Structure 1
Amino acid sequence: MKQALTITKLRKMKQNGEPISMLTAYDYPAAKLAEEAEIDIILVGDSLGNVVLGYDTTIPVTLDDMVYHSRTVARGARHTFIVADMPFMTYHTGKETTLRNAARLMQEGHAHAVKMEGGAEIAEEVAALVRAGIPVMGHLGLTPQSVHQLGGYKVQGKLEKEAQRLVEDAKALEAAGAFAIVLELVTEPLAEAITSSLSIPIIGIGAGRGCDGQVLVYHDILQYASPYHEKRFVKTYADIGTTIRSAISAYVSDVKTREFPQQAHAFPMEQEVLLRLYGSGGDSGTANDNAGQKQAKETPASAADAAQGGGQP
């Protein structure tokens with residue numbers, strides 16, 4: 001049976017040059033399929049706001065949302081390392097609040113670790129969580145919870161000052177005790193430099209080929225959306241959206257044309273049960289007729305017996 005990875009094993013994977021695979025999942029069937037495909041890490045991302053809940057950003061996602069979806073994922077992937085996002089404004093508000101909110105994701109959501117967006121500014125909160133026994137994964141580069149402050153979904157690390165800040169933030173998270181960091185939409189040379197300068201795993205999404213691992217969104221690799229918007233940093237492996245839409249359209253057509261259900265989809269009943277059930281009543285003419293015909297056939301024999309002196313020997 002597959003055993004969930006641990007922080008120690010993840011660090012050894014980096015040391016051995018073994019790439020780390022990570023994928024989002026938001027419900028039981030997705031998590032179960034991901035585990036069966038032997039994914040290393042499942043991220044219950046607040047990206048569920050975009051791909052599951054129908055929001056334009058991740059900002060409306062609540063802690064209750066994350067606890068609920070993390071718990072369903074944990075039921076589907078019992079032998080996989082699960083990281084749950086801490087949503088908007090569940091940290092940055094003091095250590096006590098951060099600890100309490102992270103504890104809910106661990107106790108109620110059954111996550112093995114939490115993920116937080118930000119660098120040096122959250123280092124103290126990261127350190128507090130680690131001291132309390134809560135593993136923390138960092139998230140730098142494009143941080144979706146700060147999308148309005150960043151001015152949109154833009155590649156990070158193009159300018160020298162910006163790149164230097166990302167390097168410093170990554171080192172601050174490592175020093176605070178983060179066991180890994182996600183780099184999102186970061187220039188490839190910068191991501192490679194950060195990866196080589198840190199001892200903890202760096203997992204990229206739109207950060208090029210030099211990271212220790214990769215993470216993508218479940219709905220992106222499967223084109224499970226309508227309409228699906230192509231992303232440069234995503235490789236899709238199936239077009240599930242078109243398959244699902246076509247299947248539902250075929251079902252609607254079959255219902256409208258009475259092609260479904262057919263006899264093969266129906267369940268029969270024993271004729272005797274049907275007769276007893278509808279043996280009388282306005283809609284039971286056939287059953288009553290059958291019963292009458294049976295009685296008529298038996299009457300002549302009874303009369304003949306009586307003419308011969310009775311039916312007993």
Structure 2
Amino acid sequence: MEDQSLPATPAPASVSPSLDRRAELSEFLRTRRARLRPSDVGLPDFGRHRRVPGLRREELAQLAGVSVAYYTRLEQGNGRNVSAEVLDSIARALRLTDAEHAHLTHLAKGKQHKKRASARPQQVRASLGQLLQSMENVPAYIVGRRSEILAWNRMAAALFGDWAELPVAERNWARLTFLRPDYRELFAEWEQKAIDIVCQLRMDAGCYPDDTRLSALVGELSVKSEEFRRLWATHDVKEKSYGVKRMHHPLVGELSLNYESFRMSGDQDQALVTYHAEPGSPSAEALRLLASWGTDATRVAPAP
């Protein structure tokens with residue numbers, strides 16, 4: 001397999017306008033408010049007399065300890081001068097998770113340096129590329145912003161298909177998941193995989209609303225995939241650092257693998273993702289078989 005330790009993502013031929021931070025903030029707050037019922041937060045529920053789903057703006061403002069006018073301005077996308085303390089109060093009132101709280105802060109108080117960072121090519125350190133290749137029996141890859149697959153090892157190619165055979169622009173988890181039928185077949189719980197990807201893209205959009213390449217990706221997927229449009233409209237965000245993925249590999253069949261995701265200390269936009277099986281399990285034997293085939297596994301059976 002060719003060395004995948006230092007790929008750089010090229011600039012696209014054309015880009016789309018950046019995402020509208022004000023609109024993103026407005027929709028995020030509105031959807032978080034709509035999912036809460038008054039009874040969830042100890043308020044009386046007048047049932048059929050309510051004309052809006054979830055909490056009213058007045059109720060949310062009361063819970064957060066701010067004026068209705070102030071909260072209304074914020075939900076209209078005007079978060080320029082909002083304090084961290086007010087955001088904390090609103091996050092508590094909306095019962096946001098840590099990931100949602102961070103997303104709210106990014107949307108309301110974005111920093112200009114993020115715009116510069118989003119324009120830089122993503123590079124994988126040579127030592128990390130060497131680490132990947134040394135993990136001979138563990139499928140592993142490094143993923144960056146926009147769900148781009150930046151580097152991977154021989155076992156990842158055997159498990160997921162040899163990404164070296166794809167154009168660089170197609171080495172992207174969002175495109176693979178939503179636009180490739182073979183990846184839909186690979187993941188037994190495809191819907192959850194799709195949700196996880198969209199949630200992470202939402203986090204990226206909060207951090208880098210001026211990233212025109214991310215905007216172009218969202219636009220492309222919105223046009224080509226009804227499922228992506230549906231999930232994107234939820235405005236859900238979350239980060240998953242570990243879990244279990246069930247897969248159906250075209251060569252070795254059913255697999256149940258534990259995955260771990262590690263953010264890189266030198267670049268928080270990059271994560272090392274590894275997969276392993278329970279010792280002595282059928283999945284461990286299946287991985288051993290894949291290791292013996294290596295990248296030839298993608299030629300023995302149709303690549304996922």
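Sorting 1, 2 by mean count of other Cβ atoms within 10 Å over residues 178-185 from high to low puts 1 first, with the largest value.
Match the computed value 5.2 of distance in nm of label points 7 Å out along Cα→Cβ at positions 130 and 226 to one of the structures 1, 2, and report its label.
Numbers: 1: 4.6; 2: 5.2.
Considering all the candidates, the number was obtained from 2.
Source structure of the calculated read-out (distance in nm of label points 7 Å out along Cα→Cβ at positions 66 and 162, 2.6) within 1, 2: 1. Of structures 1, 2, the largest value of Rg/Rh (Cα atoms, Kirkwood Rh) belongs to 1. To test your reading of the models, identify which of 1, 2 gives 0.55 for FRET efficiency 1/(1 + (r/R0)^6) of positions 98 and 210 (r between Cβ atoms, R0 = 25 Å, to 0.05) when calculated. The structure behind it is 2.
Between structures 1, 2, where is relative contact order in percent (Cα under 8 Å, 6 or more apart) highest?
Numbers: 1: 13; 2: 22.
Largest value of relative contact order in percent (Cα under 8 Å, 6 or more apart): 2.
With distance in nm of label points 7 Å out along Cα→Cβ at positions 26 and 170 computed over the structures 1, 2, the top value is the one for 2, the highest of the group. Computing mean projected area of the Cα convex hull in nm², for residues 34-81 alone gives 3.4 for which of 1, 2? Clearly, the read-out refers to 1.
Of the structures labelled 1, 2, which one yields 3.0 when distance in nm of label points 7 Å out along Cα→Cβ at positions 42 and 146 is computed from its coordinates? All intermediate terms of the calculation are to be shown ahead of the outcome.
Details: 1: 3.0; 2: 4.7.
Value 3.0 for distance in nm of label points 7 Å out along Cα→Cβ at positions 42 and 146 corresponds to 1 out of 1, 2.
Where a number appears in this text, it was derived from the coordinates with a stated rule and is not lab data. A quick note: this is a predicted structure, and the numbers were derived from the prediction, not measured. Cβ atoms are built from the backbone, for glycine too; each structure is taken alone.
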